[in-house]
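Right after this note come the structures.
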Structure I
Amino acid sequence: MVSIRHKSRTARRLARFLRDEDGALIPLALQIFLVMMICTGISIDFVRQEERRTKIQNTLDRAALAAASLSQELDPTLVVEDYLQKAGLDYLDATPHVEEGSLGEWRRVTVTATDNMHTIFGSLININSLQATGASTAQEEIGNVEISLVLDISGSMNENIYYPTNSSYDGRYPTRMDKLRPAALAFVDKMFKTVQPASAPAGRLSISIVPYNQQVTLGPRTSVGFNLSTDHTQNTCADIETLSDGDFAISSTRALQRTMFGDSFDYWGQPALGQGNWSLATRTNIANCPNASAAAVLAFANNQTTINTAINALTPGGDTAIDVGARWGLALLDPAARDALNAMKSAGYVSSDLAGRPFDYNDGTQTTNNSSMKVLVLMTDGQNTRSYSTKAAYRTGASGFVSTYSATAFADSSTNSTWWNNLYYYVPGRSQPYYKLSTGSWYSSPGTNRYPISWETVWSKGYTLQYVINTFLYNSLRAANGSANKTSIYNDMAVQSEFSQKDTALLKLCDVAKDRTHGIYVFTVAVNAPTEGKAILSQCATSAGYAYDVNAEDLTDAFTSIASAINALRLTN
């Protein structure tokens, strides 16, 4: 009986134990905690792996870029090893693979590395290491580069920079132009060293120097390539400000109206432009196109000595037409100018090494040999002001003036009273169509001798446009039509491009140049410029980093920085 009771009691206790749930979660909690520890540990290992991978990749990228640089004179392998050592990664097995062109015109550096990182917690699930790999390829090519260096040579470039005199300037204060010349020379030198070194094939670099004031003088060399009108041959400027906004493709066959010689300045209109009162000049005082030989464009040059000579000859004078300078600078980068280059090449003004330039805009199908990086460098120390000319209808042919003395007898009373007393203006459709300037009277006929005076004769006397209007045309036209006034006559005869018109034209040119189709890099340099000049150049530049706002003393630094930026843009990663 005792034995039976004992068994019964044991059974009851066992059953009670099996029914009791106190402490049942402890094993499960221990299991979950263990899994959490393993997951957290592995996560830490993964973070460590990504951190190592990022460090390795960034170091390999920098090392490959530095080793691929053509200006790098050290052994590319040593350059890579030095970067790894300084980053604390010299334990990696990362031997670079270096490829180079036979003439040193390109270099490609490929670096790969694998890092086996020991895990801290991975061994808990039998993962003892994690791999962190990196690979980088950098290539620098001496590809073709086409540059238009558009330089302000307006009168303000002759202003002095006031700081203690330096003996190198012969005891005088240097001018802004004195600072521009060495800055431009330094830029050209760096571009030749990086793009056209002695080891590179000829013709990799072409530079056009485009000086501008109120106009751009093409000069005898560059004008060979373009189709200027022949109504006169006294200058080689063109009224390209009359072209439509954003239009800078100028072929050798495109008709260009040559800028009228003489002075078409708007003396009467300056107060309305906020420029104060100007006295009306009798004879040419402000030339529409100064046409100085030192201001001539040097287009498509690849000889450093020739380029340096052109820069050293730059001489300040005149107004400021940034839009005209930019338009010609862009025109010399556009493929439409290829025939112009060929014409200049045939005349012996351009090297045969530059055949085929300007290249087509890069649409992704071109190779290194038939494409180029196109760059506009646009510099000013001012703001857009004025450009003037006379319309083609008032340059040649009958002027309406008639002399009873001779076909060349055109003069005011102070110059030649006899010519003045025999001068008439003919207005067709009137019963008395001849207006005598000296008396203000109308006649049905001036007499038997009638000599028509051509516009060529009028302008040969050297009078300004507004003086001709004021002295000869106004009274005649007002007598025929009482509503005629000097301003409306001038507006009918003149080509005018002023201030805000020029700003609008410049911004449109820059927008088109920078768009996806053209892809021209636009760098701008404002030198001691007023607020308006700084603002317009900043908007014109490719981006904020491409716009330089400097004092004249810092011009060389600015141009050197642009040269470095151009070289950096040629690196492909």
Structure II
Amino acid sequence: MTDTLLTVRDLSLAVAHNHRKVVKAVSFDIAPGEIFGIVGESGSGKTLATRALISLLPPAIKVTGGSVLYKGRDVLAMKNRELRSLRGAEIGVVFQEPMTSLNPSMTIGRQLEEGLILHTKASPEERRARILDMLKRVGIRDPEGALTAYPHEFSGGMRQRIMLASVMLLKPALLIADEPTTALDAVIQRDVMELMVELTRAEGTAVLLISHDLPMVARYTSRIVVMEQGAIVEQGRTEDLLEAPQHAYTKKLLSSLPFRGEVRAIDMAKAPMVSARDIVVDYAGRKSLLRKGKAKRALHGVSIDIHEGEVVALVGGSGSGKTTLGRTIAGLVKESGGEIRFQGRARDADWTDYRLNCQMVFQDPYSSLDPRMTILALVEEALRLVPDLDAAAKRKRALETLEEVGLGADYAERYPHELSGGQRQRVAIARAIARRPRFLIADEPVSALDVTVRAQVLDLFSDLQRRYGFSCLFISHDLGVVEQVADRVVVMQDGRIIEQGDRDTIFDSPKEAYTRRLLSAIPALDQNERGGVTLKWRLEN
């Protein structure tokens, strides 16, 4: 490269009170207009390293060495006034969760105008025109209406578009995107990334993309850095590094990506374990003082069967109704119409038997586990209504189940906040299988986990499913995960099932345009003999 926009040399960070190093001698360069990636698991130091680039470190973290040069200027030596002129105007940041970045008490228009007021001399009329133009460019359907709306009135994907608009309004030379699509489904994720690339290329903006999503980083970056425990273990051209990784940690990350599982024989001739017929769910509309709100229909006569020992994946974008259907089958949402049958009988005919045999694993284990209870007590609680188990037998079963999910007796007396995200999800799975249920509903069980932890939890899930033979409704927007675990795939859109079939048929020969759009957002992965992978984007010529 003949010139560089950003030069980082031997950047080191440590915790102030105990001097523990969290970032160790990190060095890299970013050229003008380049899209550069940093990948690694949670705790690898990637976010702290990039926050140091604009002096946005938490008070407990201190710079202990190294330099950060932006256009030849030493960022670490800048005073607050210089930093305020740098942030936003020259270096923009899109954070992971837009709902925590956007002020919930301010309208979108006021928030977008703040940067223009601080960093430009544009008149109010010019600012309004620029904001409306940018909102149109990022795909907001009603830009005028958005000016007076609040963040909570938009979906996650729309909020991320608004965040991108607020950053790109100032035409920065460098955009730092920290996990910008983690919480989004595959289609919205690709739309947001394509939009970001389009906007940055139009303005000649360089991008520093931080993520643990290797396929997404591979699609959009020219070079990447791999970080482990605060240090760079490997860096180079994206294509070369993925196809022939040199470091064991990079090989471990790549081997943890989801690959298609083996085809299993499922007896479809038997009556389904669970059968939902013509399920309708209406949510009450918002009431006002003078009139009753109009009800919103979330499910439009949906029918689905899950056979004994079968894993049926329910996929679709956000708002497609997949979680509503799962919660309705579990009995957590009351259906407005239709019937649910369990082992050939109406579900409500023996509600206690159904509740003992139907368990659910939720997306966020931290919110579903009581923080005041120990891990052992949480698993024992799931056995409270199981007949023929005394207190000693329940404790024994709970400890055995913790062992099965890879958490030994050492974890029994800990509390949820003392565990990592992956360990908490193992506890959630332990609670679900402790009763030895016939049917399990897993709602986005690995969406919040790092790639290696996700692989461990999926392997655990598959092992337990083979061992106990429970039927499973697996709800996910991550089609890579679905390809690994599912026997059959059901695709939902706008509260309706639009396509279903065995996994290989859906992934290799989708019929519906929406299914093709979902699949085009994820890669087909092939492992090679060098410990690397080849990424081929589906349904692209």
Structure III
Amino acid sequence: MFRRLYLILAVTFLGLPMIAQAEEPEKKRPNILFLITDDQFKHHMNWMPEGKGKNLTPHTDALAAQATILDQQYVTSPVCTPSRFSSLTGLYPSRSKAEAFLSRQNELGGQTSVEWNTFITEGMPTLPKLLQKSGYRTGIVGKNHVVEVKGMEKPKWLAKADDPEMLAVLKRNNEKQIKAIHEAGFDYGASLYYDNPDFIGVKALASHNLDWIAKGALDFLDSEDDRPFFLYCAVTIPHGPGEESRSWNADPRITAEGMLDKPLNVMPARETIPARLREAGIKDNSRANLLWLDDMVGTLVKKLEQTGELENTVILYFNDHGQKAKGTIYQGGVHSEAFISRPGGFPVGSRTKVKVSNIDFAPTLLDIAGADYADVDFDGVSFLPLLENKTTDVHDALFFELGFVRGIIKGDYKYIALRYPASIENMPLAKRKRILERFNNNQKRRERPVYTTDPTTPFSHVQTIPGGGDAEHMSIDKYPAFHDKDQLYNLANDPNEQKNLAKDPEHAAKLAEMKQLLSDHLKKMPGSFGEFTAE
């Protein structure tokens, strides 16, 4: 203090301008809360036209009211693992180096197949890792299903909830998962589901618990660490199991790590959900999980208010992919939903119809954080200039990849290419029978439906299961040209993609243009894809 006073006096006596005031302290960089939901439909969202007024979600609605809603939000791939990969890396899923992805590529003679195999592996640059390097503390709670965890053990499906051997397996698995998420750039991890509740591997524990996820998030937000934070909060709903007894009305002690000693008391009581829905005039109890989810959103917002951090927090709310046609790259699969909010809003306003992709999330959030990523070669681009109303030029075209399909949107037109490698196209009937029998047996074990017993049923776009798997099966009959090799749609005239224009001579030039653009793109991507990557 005396040294500073001496300096001011000395400057004054020397006849130099007096220092008027000390420099203002550097403004703390914004916190980032990344909320990602799982398999949410548009009619589950009051802030989308399809859902307006149908749900009791006051806390989420309040966030959306001060946010910019991304009306043309797309995902690179319409199933959870590759979508999450793009969101956390800014890269196309086909750039994954995961062993499961590379071995599948080898099986297919070099053609890549983006499925539930595109994991984040050691050494990859990630959004949390880059934020961590820039001085952020980083956390993850809820559903992982994207960071590769090696050496996972399989517990017994029918083990009792208190079985010591099973609990020991879950504990070892979680320790491995914590180590993996630390390597991926997260300082903190808690209340983690390696996969969906059904796939943790124990029937007695195959239920959702948002209270447990919320507790993990609250513990992170309660930290006295003064650094800005990044919290990736990935809930497990509305993805199945959706029945009351395994979701909002399940035993509240069930977690992915075993049974709690007693229920948590961090959110509004679950038993009040039906009454609150009735009071709001909502008779459909299928909306209960959405109110439960909204209770969690409200709980986190309240905590940010209590800690004084809300006024300096950017919130990105994102559904992992379209649900109407999950497991396909039709609009119902790749057109997703998202909004981004900050106190005071963004200059672009409450909605934008400019096309953006989830590969853009990483560079955008890094720009918002003021973090340096000059050494990282993202596939995505920052849309912060769009939010700041400085540009409407984000992408000239958007590209999609999944299983045996690739696609592109440019302007009003969308092109889809379906190319099965020879080993899939010519699969022997005996092998098709074995695959279908194994799939159906697993469906029965999990008390899921059997879709077909006919091994000659065509494959889907993503799984080599006759008739398709759970994710994509329900979409197949919705699209007349589902099994056409080349599909061209005018989305302005045909938003539901019912009329394939690929064989229409009047659209031959447009088809050739779109195929060339896709070919140019795919030649920059790993692996092969039919004739598109041939020299």
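Read the figures in this text as sums done on the coordinates, not as results from a lab. Predicted model only: the values in this text are computed from it and were never measured. Cβ atoms are built from the backbone, for glycine too; each structure is taken alone.
Compute mean projected area of the Cα convex hull in nm² for each of I, II, III and report the one that scores greatest.
Top value of mean projected area of the Cα convex hull in nm², among I, II, III, belongs to structure I.
Among the shown structures I, II, III, from which was the value 150 of volume of the Cα convex hull per residue in Å³, for residues 70-269 alone calculated? Display every interim value, and only then the final one.
Details: I: 323; II: 184; III: 150.
Value 150 for volume of the Cα convex hull per residue in Å³, for residues 70-269 alone corresponds to III out of I, II, III.
I have 8.8 for distance in nm of label points 7 Å out along Cα→Cβ at positions 62 and 438, calculated from one of the structures I, II, III. Which structure is it? All intermediate terms of the calculation are to be shown ahead of the outcome.
Details: I: 8.8; II: 6.4; III: 5.1.
Going through each structure in turn, the value belongs to I.
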